[in-house]
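Rule-based calculations on the coordinates, nothing more; no lab input. Bear in mind the structure is a predicted one, so any value in this text is a computation, not a measurement.
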Structure P
Amino acid sequence: MRRILILSALFTLAVSACTKKTDSQTAPAAATAPRVLHLYCWSNYFSPRFLSEFEKKSGAKIDLNYFSSNEELLAKLQAGARGYDLIVPTGYLIRALKSLGLIEPLGKLDWPELANLVGMAKAPQHDPTREFAIPYSSGTTGLAVNRAKVKAKVDSLAWVFEHPELKGQVGMLDDAPVVIGTALRYLGYHYNDASDEALAKAKALLVKQKKFLKTYTADPMPIMEAGEIAVTQAYSGDVLQVRRKNPNLEFVHPKEGGEFFMDYLAIPKGAASPELAKEFMRFSLDRGIAAVQVMHLFYSPVVDIKGLPGTESLISNKVIFPGEETLKKFEILEDNPERLEKLQRIWTELKSS
């Protein structure tokens, strides 16, 4: 999974087809081409059962393409990538996508399933009226701890910033806002602090950290599974997924806080199959389908799954459903273009140092 930075993007789509008959011979009727939904999304973010159930219900086929960050998504669109019907951006991208004319308005949605939305998803921060996007899933950033390597209590970001004895065994996400925001939280600043003083201190901390860091990675799942790290920054659902193969892993919400994120479904401008994309959006809001998703991916649902069969252990899982006290220190990344540009400059300097 997960997030990053935007400046601008552009994308269009064109499709054409033709058939031909002759006077002397009537050609056989061409078979109706199956509908295809071209979905551009994060990897490991839709359960196979979700996709197969939608294909069965709609009669359509799903063509999956993956990106590893919002930055990659936007870079592709800037380069003129075409052919997507549905994208899965993180919340802070929505305003920019809207202002740049890159996503289609959804129009009036009279879906009964919208009543299933709960919590912040009822009126999500980045599109409260669901004019251009609907919430899909949410989660938090925190720490993945390898208990085969670390026996001590881990409850603080100090484990990724102040433990040089773990040189070569500490990882961070390859994500400028997340990494810099995490440094800010450790230093006692707000995750979205934009002051030059705070950002300079965060940069200095990250320069110091880089000396004993193993890697920045957009996908920490392979190194978590292989047990190559002691502690790494990671997304909540990813850690629980990898625990199936490496039970030594534990996800920790650090006491300093971090990011709470919400991802959305949106239709890019010029999509060939916008109505099919809306069918998929509506399908994602079904309570039973949402439960299937959580059972497979362990990210927090945006609809109510309480009381559904097999969800009892999920509801009680504090990684999937953190308590209010935990979430008080977790912030949603704000869509502040000037701040994001500052973060990108810091990130470029950090990565090249």
Structure Q
Amino acid sequence: MNHKAVALFSGGLDSMLAIKLMLEQGIEVHALNFLTVFCTCTAKGCMHQATKAAKELGVPLKVMDITKEYMGIVEHPRHGCGRGMNPCLDCRIFTFSKARSFMEEIGASFIITGEVLGERPMSQRRNAIEIIERESGLAGLIVRPLSAKLFEPTRPEESGIIDRERLLDIQGRRRERQLNLAKELGINDYPCPAGGCLLTEKGFSKKVRDLFEYIPDYGISDIHLLKIGRQFRLSRAAKLFVGRNERENNALLSFALSGDLILDVVDTPSPIGLLRGRPNEQELHLAVSIIARYSDAKNPMVKVSVRIFPSEEQEIATVKRSEERRVGKECRSRWSPYH
């Protein structure tokens, strides 16, 4: 074995502490950050935080976008899900397997993580950790500096590459010891532990199930749209996305695909609507009236432009604004909106 290791790195406090403890023992650390569309670490994104933290620690960083491969894990988790669509065990097995491949690619000998025993209910229980380690092919090669003394010695510890006596025995969800350790190690800039995964949220999980049920050949654009605006399942063949502000309007347009219908109220501030699928005339009329409903139009009859993306040619439809009660009641029972 050598003194070179790959650290699974979110850019959060625990992974920063784990790397810092290893650097103090002379380990050459290469940080590895995984990106998916479901991450909610910071407003600027996980890669921003990981890049910033890696620079502060002085370690090289590799970022992998695993969204496309990861969707198969979400759709068919071998070990089940949490309260939402979060396949936590399968996710960890998948990312550790990716880390093992990267470890072999760069000639490193072991893996470092910021895991704390008992901190996360699904993936950081002892039996879950053992399953993840075994099924990722990394038994004895995962060093958890923050909780190492609560586990059997790893191969890097047994070989003398790492001094086990300098490792810790933190467990549970209380974070006082991590915060105190951060002060001792001079780590002052780190995010609050409020990030996470959208798949743990029940509301968002409904949108993912809707995607799997109605669009089996979904693409990356379909996945990104799940995160944007109000969403109305008009039929098995059509879904409407409605922006709630300028940022969401721009986001909808950025993920539009050829053939999508773009709806916008004429001469009045309004949300942008993106209608995807194969709507019939009735569904298109409903979509237009919903867009009119959420606009600032004062008159009961509203003009809405309709164009087929990416064409700029428009047709104008004049519709009556949907009443709020109708949008809420009918769509909840028949068309299932997600707000």
Structure R
Amino acid sequence: MKNFYKNKSIAITGGTGSFGSLYVKKILDLPIKELRILSRDEEKQNFLRYKYTDKKIKFILCDIRDYESVERNTQKIDYIVHAAALKQVPSCEFFPDEAIKTNTLGTLNVAKASIVNKVKKAILLSTDKAVYPINSMGMTKALAEKIFVAKSMENHKTNLVNIRYGNVIASRGSIVPRFLEQAKSGSKLTVTSKDMSRFAMSLENAFELLEFALFYGNPGETIVQKSKSLKIKDLAVAILRILNKNENLIQFIGIRHGEKIDEVLASEEEMSRAKIKKNYIIIKRDDRNLNYEKYFDTGVNLKQQQSYRSATEEKININEIVKILLKEPIVKKYI
């Protein structure tokens, strides 16, 4: 693994978020040449600048909506990790134009700049909400994935790969910090539905998925890490148990803007052409070209497969959720 990173220059967009902060911590232990943290958040950049004083890190104010800025700041880069995105479902529902500018057009800028600058590989961090999307966030991320796949088929040497996450436990803006605050204040924990389920992964799992894609991902592939799922109500009970609160302090409030009861990491159609490698689902791109006659005269016989869905996958029980949460720094602060 260390040889892979030796003397390599890496850029991460959205590098001051939850995943970006973990990535900085991990990557500095490896023999890289340079790490460029691209983001438009001055405050978070300043915080990380004081936290990490390694000279290999370069903090750069860069908005992925601005193509010239992206192209200029990804020159002489070997690998790009594209993590910048608008991720809050309600916000994207009310401001879909802003979601388009960041999640879709911003991704197009990253893809184009990667190709122009002859970057070896760029990885797009996507979401399970991009599968059968019903909200603006998922729709714009689905189009972002399509951009990477389409651009991967052009005549160039840059390897463009998608990776898809479920919910990253205790990440910034996730439900865990909100549950912790509600429990601390003595309020009831607000859960949308007794049946709501989500795929759950730690930041460590997220890093593992990224590295798998960096090492093994091929052009246009979308890679998913197999993971267990959990019921949101069980997550709420686990937090109440950790904080020694009454486990009945839960209020069911109904589904919010753009929410699903469960999430899908890989659709039925994708699973029909996917391959399994170790703990990963690798969805191959459709390599047909613009010869439209093939779309009318020649099809592909695919075996029907079930989607990879949180409602049907093995669930983590409450005791297991407690063990997972106790490893998270943000949870430790509340104990």
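Numbers at a glance
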{"item": "Among P, Q, R, structure where mean projected area of the Cα convex hull in nm² as derived comes to 17.9", "result": "R"}
{"item": "Among P, Q, R, structure where percent of Cα pairs over 16 Å apart, for residues 218-257 alone as derived comes to 24", "result": "P"}
